[in-house]
Each structure stands twice: as C-alpha cells, then as structure tokens.
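Asker: Listed next: structures, encoded as structure tokens.
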Structure I
Amino acid sequence: MVRIKEGLMSVGRTATDLTRELLHFDTINPPGQERACAEYLGKLLEESGFRIDFYEFDQDRTSLIARLPGSGAQPPLCFSGHIDTVPLGQAPWTVDPFAGDVEGGKLYGRGSSDMKSGVAAFVTAAIGIASRSEPTAGLVLAITAGEENGCEGAYDLVSREGVLGHAGAFVVAEPTSNLPVVGHKGALWLEARTEGVTAHGSMPEQGVNAIYKATNAINSLDSFSFDVPPHPVLGVPTLNVGHISGGLNINSIPDACVFGIDIRTIPKQSHAEVLESLDVHLGQEVELRTLVDVEGLWTSPEDPWVRDVVEILTGFLGGCPQPSGASYFTDGSALAQVYSGSPGLILGPGEPGMAHQTDEYCYVDRVEQAVLIYERIASRWCGV
C-alpha cells in the first residue's frame, strides 16, 4: 500500500491519476502540439504556488518552466521531463492508447513509460514539497516539448538567456524502472547525399548512378574508426545506417540518393571531430548535413549527491542499486550545458523496454514509488 500524503494527493489525485490525465492529451511528435498539456500542468502548479512561464519554439510546441523559490543561498534542484511522444507505429494496439486504462497493475497508453508517468510523479512530488514550510533551496521544473526529435524544446530553453537559471543538481525522469542512471551516449544524426546523372535505364553508360555512389560509401563505413578509447561504463561509439532512399523509377539511372547515419558517441567525445573525420573518410562524392547533435552525459557515481540519492533508493528498493549508463539520449544533454558542473541523474518510474512499444505500459506501483523517492530527494535538497 502506497502512503498518500501532501499536495495533489491530499485531495485524492495520485500520480497515477495525473498520468492518466496526461495520456488523454495527444502529443504525438510529429506534430507534437504540446500546448494544451503544458497549460494543464502549468495551471496545477500555479495553483500550488509555483511561478509559471511558457516558451514555444514553434506554434503549439510549448515548454513549461515552473519555479518554487527558496529562502537560502543554495541553488535549486531541477526536475525535467518531456511531454511529447512517438507515433503509435503500424501494429494495431489492443487498448486505447489515449485512455489510460489500468489492468493488472499496469497503466497503458502512449507515453505511459516514455515519459508522462515520470512527469506526473515529479509534479506530484513537487506540489507536495510546496505545501510544506518555506524551503531553504527551491525547485525548478523543466517540462519540455519536442524531445523525441532531438531535444528541440530543451535546446530552445538553453538558447534563451537566463530562462533555466542555475541548479545545483538535476533529475531527468526518463524511464529507468526507478534505478539510477548516471550517464548516456550522445547522438549525431547525419543526412548523407550523393548525386549522379540521370539517363535511360537501358543505357547506363550515359549516366552516373547516385545509388551506386551511396552503396560504395556505405560499404566503406565498415572500416571507419572513431579512434577513441572505450568509456568504462558506456563502451564504444557506434555507427548505423538506418535508411536509404534514391531514384524515382525503375527504368532510369538515379541522379540522387540520400541515406541516414546514426552515430552514438560517448561523453566528452567531440562531435565536430567525428564529423570532420567522417567527411574525410567518405570523400567529396558524399555531402553531409547534421540533423541532430546531442552530446553525451556523465556524472561520476562517486559524486556526493549521487551517492546520497543511491542511499535514498536503497531504502525504497530493498538493496543498493548500482548506477549504470544508457545508450539513448535525453534532455539532460541540454541541461548540462546550462548547469555545467552540477551533477545529473536519469531516474524515472517508466519501463525502459516499453518505450516506443505497441501497447506501452508502466507499473502503477513504480509510479507511486517514484513520488516518494522524488519527495525524499527534494526534501533533503530543499531542507524541508
């Protein structure tokens, strides 16, 4: 039985209830259209004493910053999460992806694990903190749009001077099953383009086949080396060609071909150097264009605040969890640019293996457990 206490939960709304309410908003990206969801959360937080500001990087692509001030000199603690979701996919769902049905202890819906349950949990916990005596250190909640396509909302906030302010530490509530993740790989997504000369398919000698150029370039990537030592937790950088498109009809020599390169880097690896090396490797026949550029994230497991959080988690999880790393990227990469030198953790109630899946779900018990974990983390930081 989960103990229900401060804030929203005192009037009967649990984090599970709030997750279900957030699932009712269709924030599939594209197109995203996160404004209504952000405004709903903003109203809840404003009623609980938070100062609310909205920011848009495009029409209806709305991020939310909520602040609870502290009375002391210590910088605030930041909780962050995104409210956009990926598309439903081609496979049919057996449940309504926007209804928030609960069955067998599982809460179903698109975004239930990735990551509206995480947002609901830290919003609920933050409102609980706000209901107590004035904290000596404050809270900042960064609730973003457009994370799924390269952290667009988070980088928009970073580009606005002073919007995110300062934070002494930050928690990104992406799905980790309430286990601590201290870092993740970066992402460098590139569009590669080759050009040729079109001709009739029966006379290939009169043309230049852009698809052949592209396949030669792709085959050469087998020998591309990042030439960096492996990270002790995250391992080595990786490269994958995820799609290719070229030609208009079967009986013509294609004069253009485009393929996508997905590079996952390790923390402190220079993306500019990777791009330069790859450009040299592929040669003049291939033109590269950057689509997504998100650097890796890393906080030492020996950081005092991380160790304090692990101690808190030990009490809830019945054992001492070992901090780990993730291969995916998060808004934490953007936050780290502003909160340079501050420790960060990825910690959320969703199930990592359910992210982007058909019939996505999270566990109700983990959502409510996350509220208690976040409250304990915030209580220690804020001095309440």
Structure II
Amino acid sequence: MSTDIAIVGIGQTRPVRRADRPLRTLAVEAVQAALDDAGLDASEIDGIITDGVIMPHTVPREFIAAQFGIERGFDGGTSFGGAGNACAPELAQLAIRGGRARTVLYYFGVDWGSRAGGPYGFHDMYPAKMAFEKPYGFNAQPTYFALWARRYMHEYGMTSDDLAAVAIAHRDNALLNPLAQNRKPLTRAGYYESRLVAEPMRVADCCLISDGVGAFIMTSLERARDLRQPPVKVLASRFASEPFTGDDIFTQQREIVRVTGAHRAMEAALAEAGITRADIDFAELYDCFTISLLVQLEDLGFCARGEAPALVRERGIGVHGGLPVNTHGGLLAHSYLLGVEHVLEAVRQLRGQAGAAQVANAEIGLVGGWSIPDYGVLLLGRDRR
C-alpha cells in the first residue's frame, strides 16, 4: 500500500451564531455528510481522530463510534483546535502507514455560541490568568490581541487602515461563499463605524462566535483513486510547539508578537513536501483577529517582519489577489470553528468545487492552524497521476 494519503470526503453543518440542535447532533450530521461525499459506508471507517482537549468532553470519539457502528482499530487525539485540525492528517498517515487503520475519520466542532462563557470561559481555566491578569482587566481574547496590535503599530508603523484592509478582504471573500456566517458587505467607512472592543481592535477585527461541526475522511492515495471524489493529496502535515502554556503566551514571552511554532512547522512541511513558498497557490490561515493574520504571514515566511501590511495592500489576499488567503472568509467572516472549515475549504479549492470563490488553476494549498503554544501546517495538492 502507498504511504501517501488523501482526503476523500468532507462534511459540515451550516455555521450559525446559535444552533437549534445539540453539538452531538451537529457532529453526527457532519460525519454523515463526509461519508456521503466520499461514497463510503460507516462500516469502512476503522480509525477515528479528534482533538484531545475539547471534544472528549463534548462529543467523544466513542460517541461517534457508537452512533455509526464503527469498530475502531485506531483511536487518536490531536492538539487542541487549530493546530489539531491541520495535524490530524499526520496522525492518520502514521496509522495508515503502520497498518493500524485503512480509513480514518476526523471531526471537530464547537457550540461556543450556545455555551455559557463561550471561548472566554475556556481561557478562564488557566490559573495564572485568573490570579494575575483577569482581576486587572487583562482578560478575553480581544484584549490580548489589542496588545499585539499596539505593539506592532509601535514597532513597524502599522495603522488601523492596515487592519481594515484585512477585515475587508475577508468579508469580500465571504460574500462569495453561501455558507459564510457574515455576508454583509464591509467598506472602509463601515470598518470605522464598527464598535471599538479593546483599542485599536474593533468588532470587525474579531472572529465570529459560532456553533458548528466539520469532518473529513482520509485513506491511502491508492484507494482514494477508486472513490467518488477527486483525491486531494496530503503533501505534508507537520506540528511544532514551544515550551509555553496558555498562562504564559501573552505576558511572559520575551517577544510578545509572535505565532508560536509557525516558522518551524512551515519549514518542516516544505521540506517534507519538496516545495517552496512560491509553489503555494492559496493559504487558509488561523485568522482569529486581523493582527494575528498579519503576524502569521510573516512567521510563515511569506514576507519579512513588519512587511505583512504592505503584502496585503500591494499583493492582495482576496480570491483573485497575488496570495489568496482564507478564500471562504475565514474565522473573521465564515465561522469560528477553530479552523476545521479551513481544511474543508482547501479541499474544495483543490477539487475545483469552490464556486465563485475558486482560485484559478489551484494546485497546492496551505492550511495553517494555531492553538497556543502549538502550530500545525498542512500542505495539500491535487492528485496529478
């Protein structure tokens, strides 16, 4: 059997602010959609992966196995959220290559729109934050990234216009995607009318809050070529982390404005795939805030430190730009499912099924997933057998 693997089925629920069904029901719907997309029966799945932090408490792997009658020969948990979504294929490849599984399912989702506290409650689990930061007002993600934005402005001369350009590009991309949660046009004037949350961050700079689930199925490339959909080949899936905790990341680093693990994961993935950044046709990156998108472009090596605003202005990150980024609208405008939807969008692009948001002649795509202090890079490509 080939050691190469491919994504052969994708499925998701429509992301909404508050779902009218429980998260477990949404998960079953997304998994069934992925099976239908691949043309597979649940009995053909023999491995299940999901993240190892949230899903064990909300939609555990044994629940999905029981609902679908899946007899598992492989069971795995990834890093939390963003990095986990990008690195699931790495774990699946190890399982398939080692003969532990033949066909592996991955799923992930959140109900933070419906759940009390949402993503803010998740950060409250860190003791140092609760003891030394929250009592003094340094609390919640917009505040953390406002610190980033202010520091970046101080060091490199960035302005709010540069943040606006990122927000507008993502909203423009979302307008091309019928599943996007926020399809309201955004102009520069509209950006400045957006309410300030933590100066200089406005509502338009912040990711959405969503309920929803995404799923995808992986098998060997050899087998994938006999299934319903065009195979999307996994060129590389690499993980990198740093010795920090969620307590440390925003206040205890020597260099505050940095996406931990991104550079190492990117270099490892490029080496494994045998390609360069110039070969990448589009990128789906973890855009929890406009400033985090800019810093990722730099830490992933698409431009030098301080040059991301110019890249956005001059090269363009829209669907028809020089470097299309988050072609579905990203976390800023499509949905905040912590990046599983980024993987699904990359698959659609490489199948040529992205509709009005299709990047012309897309051959290789990048997915970057972040979950402090972890980062995952997934490189996907068309199968050109």
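Asker: Can you say which of I, II returns 19.4 when mean count of other Cβ atoms within 10 Å over residues 209-216 is computed? Working shown, then result.
Answerer: Working: I: 19.4; II: 27.1.
Label of the source structure: I.
Asker: Continuing with the same structure: Given a computed value of 14.5 for mean count of other Cβ atoms within 10 Å over residues 193-200, which structure among I, II does it belong to?
Answerer: Answer for the origin of the read-out: II.
Asker: Could you tell me which structure in I, II was used to calculate percent of Cα pairs over 35 Å apart as 19? Before the final figure, lay out each step's value.
Answerer: Values: I: 30; II: 19.
Clearly, the read-out refers to II.
Asker: Okay, next question. Which of the displayed structures (I, II) returns the greatest value of distance in nm of label points 7 Å out along Cα→Cβ at positions 41 and 217 on calculation?
Answerer: Values: I: 3.8; II: 1.2.
Ranking I, II on distance in nm of label points 7 Å out along Cα→Cβ at positions 41 and 217, first place is I.
Asker: Something else: Taking 13.5 as the value of mean count of other Cβ atoms within 10 Å over residues 129-136 derived from one of the structures shown (I, II), identify that structure. Write out the running numbers ahead of the final one.
Answerer: Working: I: 17.0; II: 13.5.
The structure behind it is II.
Asker: Quick check on the output: 2.1 is distance in nm of label points 7 Å out along Cα→Cβ at positions 17 and 33, derived from one of I, II. Which one produced it?
Answerer: Working: I: 2.8; II: 2.1.
Of the structures listed, the value fits II.
None of the figures in this text is laboratory data; all of them are computed from the coordinates on show. Since the model is a prediction, treat every value here as computed from it, not as a measurement. Cβ atoms are built from the backbone, for glycine too; each structure is taken alone.
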